[in-house]
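K.L.:
Just below sit the structures, each encoded as structure tokens.
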Structure 1
Amino acid sequence: MIPFRSPLRRRALLTGSLALTGALTLSACGSSDSDGSGAAGKTRTVKTAMGDVKVPEKPRRVVVLDTAELDSAITLGVQPVGSTHVEAESGFLNYLPKDKVSGIKDVGEMLNPNMEAIAALKPDLILTSKIRHAAKYDQLKAIAPTVMTETTGYPWKENFQLHAEAMGKQAEAEKVVADYKAHAKKVTTAIGGPAKAERTEVNVIRFIEGADIRLYGDQSYIATLLKDVGLGRAPISAKAKDGFSYDLSPEKIDLADTDVIFQSTYGDPKKAKQTQTVGSGLWKNMKAVKSGNVHTVDDELWIQGIGYTAADKILDEMQAALTKK
């Protein structure tokens, strides 16, 4: 499943017939392969959600179309030439190192990438997912080899491996994974060991403008991090729809009560029902609230940022919160 994004500040569609015509013209000028690969030289074949795709042996101009792909590239030491933006003040999510994203060309809003802008960058590899851009696959592959995962979010570790394979960064990926596992183990030790971690039940909730309060289930990105640390989950998390999330109204927020709550907000706190909820008697009487174990976290990092760079920062924040005296 994918993280929710409401239609805040929805931008007008950037791809029209004129833009597409320009994109395909630029693509044809920039490609030296008859199959639209966008790059000459040696190629490798990778298995994707859209079938086998030939990619350059060493891609040099990568365009990414979602936050997970951008995290993967940055994590592996690749600065994309282009990336879509999300509804963040800075365009790119704020947890990413500024020096790593400062030179990246903005190619439009995530759900509506600008094909002309992408083609103008003459990429030799495009990374995205089927759930985001399957309908645009033919347009994208006409510009450059396009590697799509099936979806985003929960299978982020498998997706990262495909991103690494596509970019020829498998060796770097092995080190990233090993370092992450060691980091998660360190957090487990810091909070008192595996047994104590398992006894500590945690919920992650998100206040969302224009929607119900979201409690994340086990089939979500953030839940995989909780599992890797060995933390327990409250029984309500098992009721999540499709394993992803369980929606709550302010009048039922006490159903989210547990030992520890991590909360984030997307949009205006009043419109997201956060102000109403945290001011209620139900909220104030919750166990986690009374014990001082409700921790406000950054939505861009904890919910929208999907990947190992985000995960390492989240693990640090998780450790700090769970060891706070």
Structure 2
Amino acid sequence: MEEPIRLRSAVLAFLEVLAVRYGRRPRTVRTYRTALQRFLEYLSALDLDPNARTVSDLDPEIVRDFITYLEDRYRREGRTLPAATRQTYLAALVGWVNFLLDEGLWTLPAEAARRLVRELRAQRGRPSPPLPRLPREEVLEALLQAARARPPARSRRQELIRLRDLALLLVLRSSGIRVGELVMLRRGDFDPVQRVLWVHHGKGGKERLAFLDAAAVRALEAYLHARDAGLRGKAADHAPLFARHDKGAGNRTLPLTPEGVRRALTTLAREAGLEEVLTPHQFRHYFATRVLEATGDLAAVQDLLGHASPTTTRRYARVSPKRLRAVHRQAFEELG
């Protein structure tokens, strides 16, 4: 089996064939060389030494965040990333990624490869998409009050919806989990003693722990006890953690879908009299900001969110005015 190619060597190999294989002009080759050198500097900033690490160490999320890194770099210098630079650097990056895939140097699953190239191309000519608005504490509290105010239902189906939706809110609030990860969870992934969820289907195929607070554990246990009373062993462990309870599901224990989560939040917002409807992603943003405010530990936030790149975490967990004020006060409190 051939030894995996190192990242810098993979870039040099691509630059060597640009003119011959792809018919690029010398000026384009020089521009691509500059762009990919910036990309290698970005990898070094993430402790991915291009001279030592191989292409197999590359995570799609890291590649996807390159432009965000450039934007931050320009912003710190008081400048804005020019649109032409964005387009050129993305063209170089897309070309290099396609070269790696065509040569079999990067063995990404086909769908993950197509999605990465599609997302890189979509970044051309426009800034990074705006982050979801940070939900206000009172909005979250109103949703929780609406969920808790629902009286016990007469029908079993409605009662399970009541218990599930309360558990859903509390899990989203305290775990920072992605909605796609949440709907893939099984009962066996929930450890109420350790107050954790084992996320086996994280982004990029990674596994991690998501932590829960006591309220989320209590609500989740109450929901599962009511739903799966008498279910034991492997049958219980492989059942979905959050299930559908609509009429279409009947008596089957089918996993809740991302759209089902959004519908549940919409219904609760209506019952709470709210004009704004929170998305599952806003809970993730809320989680990141709350942990950062409490600890100031960006690395911990990165691990809790399951991000491969700290650049992504900086976008989700933008330092709040409260945290900035505290940092500023700490830095200047001794000055007269």
Structure 3
Amino acid sequence: MTMTAAAQPVIHLPSREIPVPTSVSPEAQAVLALGKAGPPHQWPTGPLPALDDTDGWRKMIAAHEASVLELFASFGSAMPASGSDFREVDLGAFAVHVITPEGVSPDDRRVYLDLHGGAWTLGSGPMCQATGAVAAATVGARVWAVDYRMPPDHPFPAPLDDCLAAYRALLREHRPDEIVVGGVSAGGNLAAALILRARDEGLPLPAALVLNTPATDLTMAGDSWQTNLGLDIVLTANALPAALLYADGHDRRDPHLSPLFGDLAGFPPTLLLTGTRDLLLSDTVRMHRALLRAGVPAELHVFEAGGHGMFLGQAPEDREHAGEIRRFAETHWSGARQS
């Protein structure tokens, strides 16, 4: 062990090769054997635009978003299900994609408010609709997928403001016990921050909350930000520039940016999901412990060798992962199926 210039102890590990584990399904092993889910699909590892270079960020985000859509299409893991009904709700500054899976009746009152991931910069338009369709297939219920505004043009607090506005609009049509809120990655960050905002503004809280590999600490102090760097095949690079772009100079310990540091008392029952190779493993397990300390009923599911995107929808573990989300949502929707 040595000390860094900032007097922070560090442990030096020898260079080593990490095998693909045989403890997961053959399908999961095949995905892990691919290594990085790119290039060009992973978050760029080269020089990034300066934080104030709005045009540079716009161009990079557009190119990266197109490559991610190609990745989704190649794996078939985020394509709208045939038979689903799609409509759009215009909320002024942004839109919500309402997706109803085939077989869900018009009088089914259950609704899942889905906040997409994408490092606060990706996931708009077709990606929002596609990931919303995946959420709808996962929970077997109607989904409101929030196409919130994002940096570089709309940094914090605009994305969170939009999520809150969508939740307010949903409350005009639904009782809170009919609503489950969920988010993945940056969307998990926004989902948890949304609960803080809604509670502090006196709004009734939803029946439950799903945090799928959420970013809960934008200071990135968690252990797995270091230990899983290089093992996670989706989050393959330092996400700090995206976090800084989103925070826009605000204190990253602000609970609306880092919900881990908020007062979590009164949160709805929460499901948290991650994997042992997830770069955000620490953010997820630390949030789970914080919720338990606040007296919130919280479940944590950690999947063997799962990364930030699990196994890209290709393995039995992905179906088990989706099954846990559906089970949890249905448990907390009990009695809210019909008007």
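K.L.:
Supply the structure label, taken from 1, 2, 3, corresponding to distance in nm of label points 7 Å out along Cα→Cβ at positions 65 and 257 with the calculated value 2.3.
P.N.:
This value belongs to structure 3.
K.L.:
Sticking with this one: For which of 1, 2, 3 does log10 I(q)/I(0) by the Debye sum over Cα atoms at q = 0.07, 0.09, 0.11, 0.14 Å⁻¹, calculated from the coordinates, equal -0.38, -0.61, -0.85, -1.15? Numbers along the way, then the final one.
P.N.:
Values: 1: -0.30, -0.49, -0.72, -1.07; 2: -0.38, -0.61, -0.85, -1.15; 3: -0.27, -0.45, -0.68, -1.15.
This figure was derived from 2.
K.L.:
Assuming 24 is percent of Cα pairs over 30 Å apart, for residues 49-224 alone as calculated from a single structure, say which of 1, 2, 3 it is.
P.N.:
That value comes from structure 1.
Here, each number is a calculation from the coordinates, and none is a lab measurement. Here the structure is a predicted model, which means the values were calculated and not measured. Cβ atoms are built from the backbone, for glycine too; each structure is taken alone.
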